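For reference, the structures are reproduced in the following blocks.
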Structure 1
């Protein structure tokens, strides 16, 4: 087995790899929002806007990535900044919710999924960025 073989992502430019990562991350945020909204409504019978905040961030990231303009670097770093800020916020909230016994299990699972996915997205984007600049 050749561990030095190049994968299919090595042939793509950085902005295409980031676009794929942001798309997957945004879909995870949309899915978590739908599960959170449905779970809250089924548990309490109340419609709330707060479960849709991750969906708004996901749609914002998707719209930035698929916007037609010539400022590709600006779009890349703006998306990275939003992902970093929302990732830190979700990670902090997850750390708070995990140790509260009165929080529903649904919320703990959703915030764990969002924080893990934001960490994986950030690490993979930064790894690709450093690898691109090194080569």
Structure 2
């Protein structure tokens, strides 16, 4: 993970925790130094931020990951994916071979979300949130990001 992304996560975590309504807006937990996931680029994410809730995007913590792996995925080789979270209650999975994340909504084409750094920087903490979440102006997470001059 790039250092500026680590710094962004730390800044947003501090700002969110300082708010009275922080728990209703989102949750950016501390990292888990003991995270041991088979995909090294995702392991790096969990070591910085062990899961979390980011408006309509949820990422599973190290301890939650195993319980979400039984979910059926509409992909050619589901064993080559690790489900790491959800957007609007639809799975987000990382390809074990390429390290690329995909949003897999039921009955719709999948959306490639990029590598973990791009996914976090653009979709979770940036302007790309508005690309995947409808009516984003009403979202407390989006309002928080905007107040931090991130989105």
Structure 3
């Protein structure tokens, strides 16, 4: 595994995180626009949000393409970073040579922050969907 590939994967995930933050912000603005019954602004914001989603997906695809250049153990180690629950998980960085551990820590941190913002955005999206679709919402809870 080269440092350049790992750093580029980190850059792609950092860019994805930036797009996720923008999606979260746009979701707040859409909620606000619907709260004011401003459907025109809401529609425009939803289009902008969809564009950010496409950009976030592209970053993930670019990182995935770079991962295909890696060996099997490297992919497994990187996958563990991307799904780590915390930065100090036992053995998280051991598969990485010392010179790559800082890049590995950065990837794990960005991944954790991305999951946190996604969780918040999904909660907001549920509220938005309920507001728009009412009882026909995708998020309708069955009791």
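Here, each number is a calculation from the coordinates, and none is a lab measurement. Please read these numbers as outputs of a predicted model, since none were measured by experiment.
Just a few scattered comments:
- Among 1, 2, 3, structure where relative contact order in percent (Cα under 8 Å, 6 or more apart) as derived comes to 16: 2
- Here Rg/Rh (Cα atoms, Kirkwood Rh) is compared for structures 1, 2, 3. The highest value is that of 3.
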